[in-house]
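Quick heads-up: structures coming right below.
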Structure 1
Amino acid sequence: MDSASNIMLPVINLTEEILRSGKDSWTEARNRVTRAFEEYGCFIAVHDKYPSEVSDSIFSELQDLFDLPLEIKVQNTSQIPLFGYFGASWDLPLYETTSIEDATNLEAVQKFTNQMWPSKNNHFCELLHCYANQAAELDKMVSKLVFESYGVEKYHESHVGSVTYIVRFTKYRVPEQNETNVGVLPHTDKNFITILHQNDARGLEIQLKNGSWIPVDFPPSSVVIMAGDAFSVWSNGRVHSPLHRVTMKGKGRYSIAQFAFCKKLVETPTELVDDEHPLLYKPFDSLGFLGFISTDEGRKTQNPLKAYCGI
């Protein structure tokens, strides 16, 4: 369907000052975040986790990363389906991506950095490690708000202990004349929560529940925080995992997505199952689901999540 350009994603202030200014501001943030996840599956978070100079610096480093020779970039492989390095393909000619697993772990970031820059790039390593840990703090705060909102905060510590973070860097080049403007096809994220940051190029679009698409503009010092399929399973369908895509608008785009994956099975708390909300999903294995959607069966099914773990 056509874009509904007059509709905007909620913009929620999650700065330290707001969240520490008293119970009322925390409660308001909790309610707004939960409503946004239920209605849109995502929202724009204004925060103070990354100063503008950190953002500018990391996007400058991403240009250098993607400018490395292909024979170096392809060395970044992964046992996890859909991660590692992927270059442009016939169906996604504008898209190039690479990722780091366990990105809050300094050793993992050092290993990736040394693989890309054998002569060392300490600036990239320190910058990314700091960035990943700041994004992780934001992720933990957002999940805590929702767990509290649903009255199941007693499970939050266990959830946090099960999370590992994968950072994906993506470059979308400008399409040439008569070339597709599709950056990436419509998809949902498969993890629990995604924190998405981009340079000043537009292109991200979210599908609303009514089927229309809206463009997403990132205000200064903001990220998009998006629910994945694992979050939808955990919430027994209350949280919406939105379809999203990238359509190139005439300027090269760089993005950083930090994915929170659960290392243990994701199960719906018993408190979120009742007569009005019968159980929708069996326990969910995020990495197993990535494997499933990488198969012919997974690619062909209309609702992969339901096929994989629906009741």
Structure 2
Amino acid sequence: MLNGNITDVPGIQVGNVENLEALTGCTVILAEEGAVCGVDVRGSAPGTRETDLLDPVNLVDQVHAICLSGGSAYGLESATGVMHFLEEKGIGLDVGVARVPIVPGAVLFDLAIGDPKVRPDKEMGYTAASRAKKGEFPFGNIGAGCGATVGKMAGNDSCMKGGLGSASVSLDNGLVVGALVAVNAVGDIRDPDNREILAGMIDPKTGEFRDSLLYLEKGMDNNSMAGANTTIGLVAVNAELTKAEAKKIAQITQNALARTTYPAHTMLDGDTIFTLATKGKKYNVDLIGNIAAKVMEEAIIAAIKEADAVAGIPSYKSMNAQS
């Protein structure tokens, strides 16, 4: 049964905060009871925090939150605010003299629109964490997706608005899988069923889409900055997983980016996907991974279809309202 968002997974809460003038924001996914976490970093220009800790050979296997932010590398500061919020609640890894909240994170580049001097900081991270709850929340220009854009192969002058999206599914066997994503790719976003471009690079002369892959094939200059892109997100599941299994599911989930983003995982993107497992029954890893990829596809499409036009940058909604 299709549900609304990642908070349909037991043990998961989401909080968002954004600055609609500066066009940046932060999304916090809380797992206060702890969750096994894995990560797959597929893009070549990532901005991340605590991802080495998630390697299956390393010690700590429980995290308490994931922080996704705009602001490029500056936005990594927002995770400190999430730590402070959790510390106040007594949540974290018990190290004897204190409880240390484990908060991995990833950032995307949104400095090219809005105010580049305003970035998600620890105050914004704290606020997003304090707002975390179960239930419905808006998609589009929300949280980490506030300043997200797509279709930047020829530069920002021809891009469209990206955003934040989420989806989930419940199976008859009790498995619940949810996905949340902030879509900020250099490439175009296509419908995975028919490959129709939903948002991407626009020809400023005609107002029509330009195929980013054909743009590359023709040897055109790539005018997008390295690190100025990135799709960051996570999947959550009510299952018992090891760190190695969680990492494998994150790897499989990256297939959703390959099925919706053209091109994906480029030298200019920092594509990063986390997996959170909040405990439950054991399920087949291939089942979870392929369901997670499908749900992530739905989250990516929701992010694009719910985004609003800002700062002269059109969105899927604004372009279809004119047609």
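Matching task: -6500 is the computed value of helix-only ellipticity at 222 nm (-39500 (n - 2.57) for each DSSP H run of 4 or more, over all residues; to 500). Pick the structure from 1, 2.
Details: 1: -10500; 2: -6500.
Considering all the candidates, the number was obtained from 2.
Match the computed value 26, 11, 7 of semi-axes √(5λ) of the Cα gyration tensor in Å, for residues 68-131 alone to one of the structures 1, 2, and report its label. It must be structure 2, since only it matches. So log10 I(q)/I(0) by the Debye sum over Cα atoms at q = 0.09, 0.10, 0.12 Å⁻¹, computed for just one structure, reads -0.39, -0.49, -0.71; which one of 1, 2 is that? Computing log10 I(q)/I(0) by the Debye sum over Cα atoms at q = 0.09, 0.10, 0.12 Å⁻¹ on every structure in 1, 2 gives -0.39, -0.49, -0.71 only for 2. Thinking only about mean count of other Cβ atoms within 10 Å over residues 148-155, which of 1, 2 has the largest value? When mean count of other Cβ atoms within 10 Å over residues 148-155 is computed for each of 1, 2, structure 2 gives the biggest number.
We did not get these values from a lab; they are worked out from the coordinates using the rules stated. Bear in mind the structure is a predicted one, so any value in this text is a computation, not a measurement. Cβ atoms are built from the backbone, for glycine too; each structure is taken alone.
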